[in-house]
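Visitor: Got some structures for you, see below.
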Structure P
């Protein structure tokens, strides 16, 4: 990918958390939060465009990417929100905008409910206000993590969760390569902790009306995670919310249709920045 980011680490809540950074320090801050079993490099193909107007920080959530794993496991939503708050405080980030996909979107939405005044801007990508137990995730967590014999094996066997996507083969190979690390034998292992696949149910529905910040909910047209009806509900539930469906995209919206995603997000960020002046 072009415009390689700067790789940095920060210590928060006793953990070494990793993030990637693009853009000028003097620009408004934009934090990117990936989904479950993903990592900060999922944003590499869109972050340089966002960095034209923002200082972009893509965080590896605890248990993902280059960030530390937690033993015993501590991967509840409140843990992720505490890490996000710690990063914002430690780096002294003044009123950052947040974009979160899937699990990262839920973390961002939960954080938005804690902001008591109209501070910040949020983009929540293909996730609703409720997390429910998933038998599929529990099964995957119980299975031995995959081991890939070669880099070619990674490219052949690696799949997204959910697997459906319209992303290009080149982008999928890039994400796959950044999803694993080699051991001393040359075999490859996933960077994400399987214990992070499962967490307690969480319901933000009663708190949506408290979100005073501008917020954009995005759904992929073919998403099985967030229905069109739920998107419409979310757009009405929050005082300053907008809902947009991106055509020809599934759950992995910004992988499936990166150009449309960027147009949608940059327009929203520009309009909200003008409104706040």
Structure Q
């Protein structure tokens, strides 16, 4: 008996959709090796077993194994030294592995500095709250970052690096790896703009009519006091106040660092 005609044509299934293509054997081997690295069976600096051992273990051909190795090399998980007898070495990447392509995407999207700093203002206050709530957090690590800032207060270039590092360290210590990765993605942009800002203010202070621009180190000292206050709130587990305080601090600090550069594109900062 014929099916009733519903008036709608059914989908053609002659060719399977691309997204259900079974993975190649090389991809499966790469997946297994990747999992061994993630689970710690293979650690940073370890060398992969000899090729003959891997061929026997996985039961694959030499071209298949080499395809798997190329996949992991492209992901930055292993390093191949051509001509070396030691073989492929495991390299556990840091945040830079996502920072570079993320920066490129921001450049391609014509993102502005204002865009980046709004993102930072969404990340860091939340991180401050999480840090205050976590009694097991490494508060001493944040104090060490503050000591680096204090040590650089007379050197504008080093101060810019130390303050950018303090902001990144805050997020890293919050215990949230996703926030830390996001902060790492924009760290280089924040650092470059902070360096540009302190250079501009130093030049203004040293040039004609410099007194009218004030002492840039007064701003540095205010930043240090803000960092001290944040650490005090975090250590006291004042999560709500730590979040509010850091949000207010960023509003003031970002206005100072971004003055006249809100519309500057990321590509112009990183070039």
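Here, each number is a calculation from the coordinates, and none is a lab measurement. Predicted, not measured: the structure shown is a model, and the values here were computed from it. Cβ atoms are built from the backbone, for glycine too; each structure is taken alone.
Visitor: For which of P, Q does distance in nm of label points 7 Å out along Cα→Cβ at positions 94 and 134, calculated from the coordinates, equal 3.9?
Guide: Derived from the structure labelled P.
Visitor: When Rg and Dmax of the Cα atoms in Å is computed for each of P, Q, which one produces 17.7, 56?
Guide: Of the structures listed, the value fits P.
Visitor: Supply the structure label, taken from P, Q, corresponding to relative contact order in percent (Cα under 8 Å, 6 or more apart) with the calculated value 18.
Guide: This value belongs to structure P.
Visitor: One of P, Q was used to compute helix-only ellipticity at 222 nm (-39500 (n - 2.57) for each DSSP H run of 4 or more, over all residues; to 500), and the result was -21500. Which label is that?
Guide: Traced to structure Q.
Visitor: Okay, moving on. Assuming 5.4 is distance in nm of label points 7 Å out along Cα→Cβ at positions 62 and 246 as calculated from a single structure, say which of P, Q it is.
Guide: The read-out comes from structure Q.
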